[in-house]
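Student: Following are the structures in question.
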Structure P
Amino acid sequence: MCLYVGNLTPTTYDNDLYKFFKSKGYKLRNGQVMIDRETKKSKCFGYLNFYSQEEAQRCLEQMNNATLNGKQIVLNKKKDSDWDTNANVLVKNMPRDITQ
């Protein structure tokens, strides 16, 4: 199970996230802060990956609004993808010479 962690400081990185939650007694696989590919700066949010759904739920209930590096963080369940990979797309009003 994966939890979204928002409102991180720009100087919070993967290891900081992992160590913070590990020190609180949570059993997690890893913590990852999302980094902008172009600027190489933190996007100020990340994800925690847990070994079990129960552990993730316990963390969500106990640690939402906790303070990490001086900022109050926000925890949420990670949303399932908004994109349906099995969906078909219909495109209308294309020129007749387009075949694919």
Structure Q
Amino acid sequence: MAFRRRRFADLVERQLDLFETESAGLLDDVDEALEAYNTADRDDAEELYGDYVDRVDLAREELEELRDASRLTLEEAAAEEYATAFAAAARVRFPHLALELDD
């Protein structure tokens, strides 16, 4: 299976680079929201955690849209291989975003 993931490795890495560049503001928002939650007092923590989760969800949705745009151009078997490779690479690069990335 590792060989098949490598078939899409360059494409996925370029896409993740693009995501990181084009979504830099959103990624900064995620980091800032996490920092706000981590430094919040007990009274504000629940609301700030919700803000963090909302930003993570937005970033994950952008990752999924990026993945799906390429996935739709492939035949079914290749699309599954690509999606698996994308999810694996995204989990390594953005573990806080891609933990629940749909395969």
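Student: Which structure, out of P, Q, was Rg and Dmax of the Cα atoms in Å derived from, given a value of 18.8, 63?
Tutor: This figure was derived from P.
Student: Which structure, out of P, Q, was distance in nm of label points 7 Å out along Cα→Cβ at positions 21 and 45 calculated from, if the result is 1.5?
Tutor: Matching structure: P.
Student: Here is a further query. Distance in nm of label points 7 Å out along Cα→Cβ at positions 37 and 61 was computed and gave 1.7; which structure, P, Q, did it come from? Don't skip to the end; give the middle numbers.
Tutor: Values: P: 3.9; Q: 1.7.
This value belongs to structure Q.
Student: For which of P, Q does helix-only ellipticity at 222 nm (-39500 (n - 2.57) for each DSSP H run of 4 or more, over all residues; to 500), calculated from the coordinates, equal -6500?
Tutor: P
Every number in this text was worked out from the coordinates using simple rules, so none of it is lab data. Here the structure is a predicted model, which means the values were calculated and not measured. Cβ atoms are built from the backbone, for glycine too; each structure is taken alone.
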